[in-house]
Structure P
Amino acid sequence: MIYLTAPLALEVADQQALQAIQQQVNNEIDYSTRVSQANQRWKTKPVALFQRVRTALESTCPGARRCGYCEDSLADEIEHIRPKSWFPELSFDPNNYLFACGPCNGPKNNSYAVVDATGVLTEAIRSIHQAVEPPPAGKEALLHPRHDNAIDYFFLDLENTFQFKPHLTLDTQQKVRAEYTLKVLRINKDPLCVARKEAFYDFVSRMKSYYLAMKSDESLNNLTRYRSELLQKQHISVWREMQRQSISLPFLRELFALVPTAISW
């Protein structure tokens with residue numbers, strides 16, 4: 001799960017167009033109507049405008065347009081981080097968008113929950129015949145890619161399973177949020193663990209190749225290109241974990257000793 005640190009890069013005119021649509025939703029008199037209006041506006045959203053939104057979202061993806069959640073599959077859907085069925089006021093807010101793949105976006109769907117300081121989880125549930133009410137108030141359970149850096153909640157087992165696991169130092173609320181995120185996004189399903197392991201060995205190989213290129217006095221342009229290619233690979237979270245665990249794991253200490261500057265790439 002990537003950490004989105006910058007606003008979506010859209011032209012001012014496109015930002016204003018999104019704001020205008022959002023304002024039409026916000027102008028509805030009650031919450032239920034705003035939810036209905038958000039859904040309707042989304043179905044009829046301007047094609048050209050949202051093609052530019054998709055292009056801007058692509059620039060935030062790891063690797064070759066990989067999903068912002070799993071970092072593995074092709075991103076092809078505009079995901080509302082906070083579901084528009086619960087947060088109509090964010091339906092056309094570009095900072096509520098993430099480029100995701102269908103296998104991540106589908107299961108997540110409208111999942112939303114809050115968790116209190118004691119770890120009690122309350123899921124937002126709306127049956128078909130139930131009145132359309134806002135979600136429960138409180139700390140959102142699902143980690144938010146723009147507000148929460150997943151690396152603060154998880155560590156990656158680089159020695160065996162290649163699964164993400166909650167840090168042992170998390171407090172009760174943080175642990176529940178980490179576990180809920182793992183469950184909803186299915187971050188540890190088998191294909192992803194295999195893909196992370198393959199990415200790990202690819203990063204190791206690229207590091208060793210970079211070291212040999214340095215020893216052979218290859219040009220600065222070549223070295224810069226090798227570094228850029230490494231940082232553009234999918235599963236960049238694996239690389240970030242390699243950097244973070246470079247002190248605690250002996251085999252990573254040896255690897256980064258070959259190229260000490262790589263610790264800050």
Structure Q
Amino acid sequence: MIIKEEFLSKLRTYFSLNLYEVKIWTALLSRGVATAGELSDIANVPRSRSYDVLESLEKKGFVIMKFGKPIKYLAVQPVEVVERVKKHMKEESEKRLKRLDEVKNTEIVDELKMLHQQGIELVEPADLSGSLKGRHNLYNHLDLMIKNAEKTVTILTTSQDFLRKVEGLKMTMEKAKKRGVKIRIAVPISKENKHAVDAITDIAEVRHTEAKGRFCVIDGKEMMFMVMDDKDVHPTYDVGIWVNTPFFAAALESLFEVAWKGMKSAVEVARRA
């Protein structure tokens with residue numbers, strides 16, 4: 001039996017199986033019913049492992065063991081397997097989420113916080129920096145930065161990135177505003193993003209700018225800036241630099257303040273766009 005490695009790789013990803021499991025499973029699907037020895041030969045899996053693999057597949061609901069001698073195995077219909085895997089993943093996800101919620105109310109989190117605080121005290125200010133790759137990671141860290149904001153959130157962004165920020169960070173910004181945090185966003189307003197202005201004006205003050213760039217400064221102390229134009233880079237290759245440096249962050253915020261005074265209201269510009 002010859003099956004492309006690419007197909008086996010997809011099965012491993014979708015069904016959370018190891019290599020031996022997908023080989024034995026596809027071998028059984030091609031035969032319908034077979035013994036462990038037959039499947040071992042077809043799938044090119046060591047016989048010493050085939051019984052363990054079949055037992056694992058049986059527990060996961062992929063195969064049924066038939067009584068008799070020799071013991072044979074029957075393949076469950078693939079559509080039914082998909083439903084079983086979905087159900088199992090959902091149950092496991094709910095269990096993990098429940099455990100994480102329970103952890104919040106235990107001493108474990110307090111001890112972890114204490115360890116982290118002790119570690120931070122030993123870190124040199126110059127070490128409080130890092131690079132993040134992938135837009136998903138960038139937004140996760142931006143979300144964390146805004147959650148920790150106490151006074152100000154200052155953002156310069158692009159037209160398209162503004163849409164993503166409104167969609168992905170609006171709730172976090174809203175909570176920050178309720179804490180008394182002042183949020184300002186400078187962005188080029190266009191026909192494509194003018195509707196997003198209305199969605200965020202109750203939370204942040206938005207002004208139009210022709211400047212190009214992407215950065216976020218929190219409380220004049222820490223900042224993140226993106227090193228590439230989001231129009232020219234795939235989301236998975238987007239890169240951001242995070243630094244916790246009051247000296248540089250405050251300087252950048254001061255420059256932003258000067259430019260901010262000359263910017264027009266985004267609401268007015270959006271009406272004419």
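Ranked by mean count of other Cβ atoms within 10 Å over residues 174-181, structures P, Q are topped by P, which has the highest value. Across the set P, Q, relative contact order in percent (Cα under 8 Å, 6 or more apart) reaches its highest value in structure P. Supply the structure label, taken from P, Q, corresponding to log10 I(q)/I(0) by the Debye sum over Cα atoms at q = 0.11, 0.16, 0.21 Å⁻¹, for residues 46-149 alone with the calculated value -0.72, -0.93, -1.20. Checking each candidate, the match is Q. Here helix-only ellipticity at 222 nm (-39500 (n - 2.57) for each DSSP H run of 4 or more, over all residues; to 500) was calculated and came to -14000; which of the structures P, Q was it taken from? For helix-only ellipticity at 222 nm (-39500 (n - 2.57) for each DSSP H run of 4 or more, over all residues; to 500), the value -14000 is produced by structure P. Structures compared: P, Q; top value of distance in nm of label points 7 Å out along Cα→Cβ at positions 70 and 102, i.e. the largest, recorded for Q. The greatest value of Cα Rg over 2.2 N^0.38 Å among structures P, Q is that of Q.
The numbers here are math on the coordinates, done by the rules we state, and not lab data. Since this is a predicted model, take the numbers as computed values, not measurements. Cβ atoms are built from the backbone, for glycine too; each structure is taken alone.
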